[in-house]
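Asker: Each in structure tokens, the structures are laid out below.
Each value in this text was obtained by applying a stated rule to the coordinates, not by laboratory testing. Please read these numbers as outputs of a predicted model, since none were measured by experiment. Cβ atoms are built from the backbone, for glycine too; each structure is taken alone.
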Structure I
């Protein structure tokens, strides 16, 4: 059996000349492919020196750095399971994730070591290391003494490689289990479908704690042996200034909106670029058409999830399955990717006609193994014939293009991050003077969508909208905080007493117009 370890597969794609640049940072540091090979070996040897159980979870909450990417790759190389955590998460959230995943190792930013280590050791974690975005920390100090050669651990395609937590609408987060095969199959397929070229250079300006930045972008460059221009954080002027040196850019819609506000974004500045990709949130048609007008490039929009990596994509070149069309149709997320079965069904699970709206279900080698330690929830989310129920609502037109029209569970996607109203409502409803709340997503010109909290006060009590927002900021990650809070006398309800969020969305749809 050949080794299906994702790192081993990515390693095979490294160029023959390992001294070529692999990553260049915005500080001017250059890492060669040999540097990545040696650094991942040393870090994998460190993990092996800890004598961890097989497939131990390695939980990581650190700022973006090349060393953080090396830790991810080393975790794969050593045969363990990577657990990335959003850097915005606070103590209550981290306490849940560590308690649920029971990681053997936790790696955190140096400034958070005090409170993170307390949570981790209380939960039974054996090792806590620090890793800063300045190439400092106890993890690198320990790894520096390790050998720089390491044989990747042999893994099967079905072996667990990563767990990504995705908040549930009931407030309980679910850990989506992705295998080496899930991610390797997706990386190989996207390399072909997006027609990666030998001289492609990727601008990496995304966070690396979710699918888009950690898997789609990094895997895409590595499996093509392509150099990455690595930006610690997104800055529109800086990204635009690097376009003449690059060919591929991946971003969420918010990033495109912000670049469009820069006078330096011109056809001349983008003429060396080959491909602009957008995902993680809906791309407004206004952004799509304005980008075409300003740059001459048509953004390629695609669709994926934590549970599936990428599912659909507008075409990069002719797609023989769909009359060799090359059109990237604005407002759609394109075609199901090769190897992905996608269907739209009604409430009874029956396929609907082209153009009709229903629930989106998918099946393929990229679809996850299930939810961590939640067998009943896993079974519930799959159809009897093995299709995953995405929770998205959409349609497929007569030409095969998929359009997402909403979320069946009221998910808000703000700036590329998933925000679940039930979690926020639970916090608001505990506040003094609050009788009930409803959080809905409304259009926003920068973030695509943001939350509005609609609150009812208890009889005889008063609620300060700004106070609600302030208290939320103290308890939840910033990306979850509604942009507005409104106090009302009552919430709209149907005859069963259920709050009609569709009416609230309609009421506040122009709040940020």
Structure II
């Protein structure tokens, strides 16, 4: 959890970038991410070196030896590329050093042929003023000093650093291209609980943005491998842990390098996603720039788990649509669900956010998709969310759909979420009312405590009833509402009251006449 001081420092950082001429939020967060990455790289390397000295193991520092600048072929002492070195330089000298030496170095830090290097190849360090860089370096150092205090107080480092980065990302408050907007972390945590990703599984997101779902799955896996005495509850009511029971180094390697796969069609988002995952400890992330609806993408039957919040209200040229997508439509909110079904292995699980229109739309494509979910998958659940969940980005009503590829749908579990722990206006202030813990508990117990009461928050609906309703999956189609009709007086009683009122008015008139 972030302290007020940390939030103040982050706001100050944003204000400095705005005043320094970098007003575009995506550009600013990209430049800030570069600085965070440089600072964290220095810190991680120093810690690993100390750990190796303590244990007697061999460790080769990334700052050891020479770095050859790709442009001039100049040989640089890697120690001079550390954050701790260049932050001591004078402003103008620091800016030149970072632009021409330290930044080219971090672009290749995972190796010239790594995914990170591939998407950083065209990246540019564009902080224009020495004063802005000096201020940013100072604020980032202050932020990490606060993170250290939080860590000493019992928070895990990655949790607090992750909270800081998410708070930074929250400033990207305007909707992006084709309906992209950031998914709140507490909704991601809920969705991870619904599909429960496990170690050893491949986990994908076909529209990953900043990588939030992949990080949510990573944190969920760590939590499931944490001792009870190390568990903590976060501000949203979810248990969190850091994976102390994961002692096999091979499992750590697989988890960090071979488990998480994300895709996005925007290069800036890919870079931010890569750095976001690396800052959280996923050392070799797998995020690629590709439109997963296009003919360039053919990763069918690949994933055990998919979590996603695909773009809404987008459209794609018919000639670009992958021929393996069977829906006859150009609407991205439908095609992405089709893509997710195709991407799953048989028995694979998915949870995806869709706009309400997907649940009840009357077009042939809408009906075909819902039929696909019912007949080609085991549709397990639909969680209806209030329209304010995605404010200030959008006010659209949405739902979480949970399904398994293959299997048979016999009945579908519906939950009517009324509150997510935050106000449903643009401010999104924290409130006490929160359905998320109840959703998790009832989801896990749903087969033991089967509920058919349509007046309750959650209930089952038989698949035959859904089919009879043209595969309609909107909760309002099936939910029953208690309605007590108002009691009205009989006509003679009403007439009597009118007569009494008339007599009272006449009496008042007579009194006024007497006064005159």
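Asker: Can you spot which of I, II the value 5.5 was calculated from, given it is mean projected area of the Cα convex hull in nm², for residues 417-480 alone?
Answerer: II
Asker: A follow-up question, please. Quick one: distance in nm of label points 7 Å out along Cα→Cβ at positions 225 and 425 came out at 4.5 when computed from one of I, II, so which one is it?
Answerer: Of the options listed, only II reproduces it.
Asker: With mean count of other Cβ atoms within 10 Å over residues 81-88 computed per structure, which member of I, II shows the largest figure?
Answerer: Comparing I, II, the top value of mean count of other Cβ atoms within 10 Å over residues 81-88 belongs to I.
Asker: Given a value of 24.8 for mean projected area of the Cα convex hull in nm², calculated from one of I, II, which structure does it belong to?
Answerer: I
Asker: A value of -8000 was derived for helix-only ellipticity at 222 nm (-39500 (n - 2.57) for each DSSP H run of 4 or more, over all residues; to 500); which structure in I, II was it taken from?
Answerer: Answer for the origin of the read-out: I.
Asker: Of the structures labelled I, II, one was used to calculate mean count of other Cβ atoms within 10 Å over residues 249-256, giving 24.0. Name it.
Answerer: Comparing all candidates, it corresponds to I.
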